[in-house]
Structure P
Amino acid sequence: MVSGFLALLAATSMAAGPLPQATAPAPMRYRFDVTISQNVDATAAGQGVQEGGLEGSVFVTLTTTDTTDGLTAHVVIDSMTLTPSGILTAQFDQSLADSLRGESVDAYIKDGKVEGTPVLSAPDNRAMGVASSVLNVLFPGIGSKAKSADTFADTVQSNNVSEQGTRNTQQVIAWTVDGRNGAVLSLSGSGTGTLTADMGPQQMNGTTTTTVKATSPIGGPSVTASIDSDQEITMLIQGVSDPIPIKVTTHAMLTPLP
């Protein structure tokens, strides 16, 4: 089955390794909602145009702790619902979401964004890619530049290696500070970027456009945030002479809970 979903959450593939030691947890609860739409023109593979969608809601508890030059973030999945449609019904179902209850994601945060690759407690569950993408809205990159500037640019990179292959992304986001309320800033941003992936028999190249809105203290985590992205991807598959065009649109929203 041809799928462009592998390219969607490139920053959340699995990795192993220690994270910096930290203390003083501060638990916070959030609801994370995500809607994904995918269009795959698999005509070159003899499958025609295929469409699919995925709606998910994830309830998480976040604990952040200070380190020397950043934060560690520990995200526990309290519950999750998934509703797939079209071609994504072959990849996702509610049982995958139910099995993630109590699982976790650990990440190192520097200057308001994830540095390195998050550590997933259940890396073989494909629904973890949906749940762990909450990091993208919790820590979208509100760093030290926002202290004194009303406009600034930030580059977000991800270079991940796993058993499945390599995934690399780069995106430049232009931010505008729309308001300041004490330590909490209201911001909007727009970005463009590139992605590449080498997954053995499949290679992908593409571009991404993104818009972001967030209220957040410098360094994160966000109080509220939303991200909309559009990806235009070309997939090359061994044995298929022509490339497979893929379009993926994503809407993600973060809401704080009492």
Structure Q
Amino acid sequence: MKFVSAGLFGLQVIAFLVLTAAVFWIFGQAGAGFDARFASTQFWRLVSFLAPYLALPISIILAFVLHKKRKYGRAIWLPLAFVALAFVAGQSYLRVVPDPIQENFGARSEPYPGFLVLPQEAVPEGFEEVEHHFTKREYTVRYTKMLNGQEIKLRIAEGDRIMFDHSGSELAKEFEYQGITGQVYIHQHKKTGVVSYNLIWLHPPKQRIAIYLTQTANNDYSPNDLIAILKSMKPAEEIVPELQ
């Protein structure tokens, strides 16, 4: 037990020195600093992530004191238990408190509750999703399909602070939905000549929706098609029950 206790003490010292060098190297490469909006949360998440490393100095002291007192059994299990407890506590905190940068601006596989999203069964015929980007403040989903050699694009964007620009466009139709007035604009690209529709429906604070749809060469689409897409959208929590 004496040699095991001494060996464990030495391993902890070596681990602390190696990890200290690694921490300084990583921070030297990545740079330091927190986003001022989330500094407190980021700081405590960093502490939680480094919890086992930060617990090592205390466990080293425990191991040394208990070894000197010839309490070899305690010198083995107590420091290990302390580091393990710090690890569990740190990981538990990281699970409970999400990364604020990722939560607010990072990509997710599913939309947050509160947004309106288009269910898969309501996606217009022939369109396939090619990209999506979900964050806490906004989301964008892009669909495309090929029709007679022309790429038709459908894009849905929503966010509580998004500003939608319709300069250079003409109002094609105004409509009412859920007591909110929306507009559909028509736009022709100056260089390519491609015609597109843009629906804008602003229902604060959460629903600020824009729907973009490329017009076909045969003018198959009308403003009503975009309005129908909007009316097919459902709250994210109804489509993704596990978010409730």
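Computed from the coordinates by the stated procedures, all read-outs in this text should not be read as laboratory data. The structure presented is a predicted model; accordingly, all values stated were derived computationally and were not measured. Cβ atoms are built from the backbone, for glycine too; each structure is taken alone.
Of structures P, Q, which gives 1.25 when Rg/Rh (Cα atoms, Kirkwood Rh) is computed from the coordinates?
Traced to structure Q.
Match the computed value -1500 of helix-only ellipticity at 222 nm (-39500 (n - 2.57) for each DSSP H run of 4 or more, over all residues; to 500) to one of the structures P, Q, and report its label.
P
With FRET efficiency 1/(1 + (r/R0)^6) of positions 48 and 192 (r between Cβ atoms, R0 = 25 Å, to 0.05) derived from the coordinates and found to be 0.25, which of P, Q does the value describe?
It must be structure P, since only it matches.
20 is what came out when relative contact order in percent (Cα under 8 Å, 6 or more apart) was calculated for one structure; which of P, Q is it?
This figure was derived from P.
For distance in nm of label points 7 Å out along Cα→Cβ at positions 96 and 112, find whichever of P, Q sits highest and give me its label. Working shown, then result.
On the way: P: 3.3; Q: 2.1.
Going through P, Q one by one, distance in nm of label points 7 Å out along Cα→Cβ at positions 96 and 112 is largest in P.
Starting from the value 2.3: which structure in P, Q was distance in nm of label points 7 Å out along Cα→Cβ at positions 136 and 176 calculated from?
Clearly, the read-out refers to P.
P, Q: which one has distance in nm of label points 7 Å out along Cα→Cβ at positions 208 and 232, as calculated, at 1.7?
Numbers: P: 1.7; Q: 2.6.
It traces back to P.
Here distance in nm of label points 7 Å out along Cα→Cβ at positions 40 and 120 has been calculated and equals 1.7, so which of P, Q was it run on?
P
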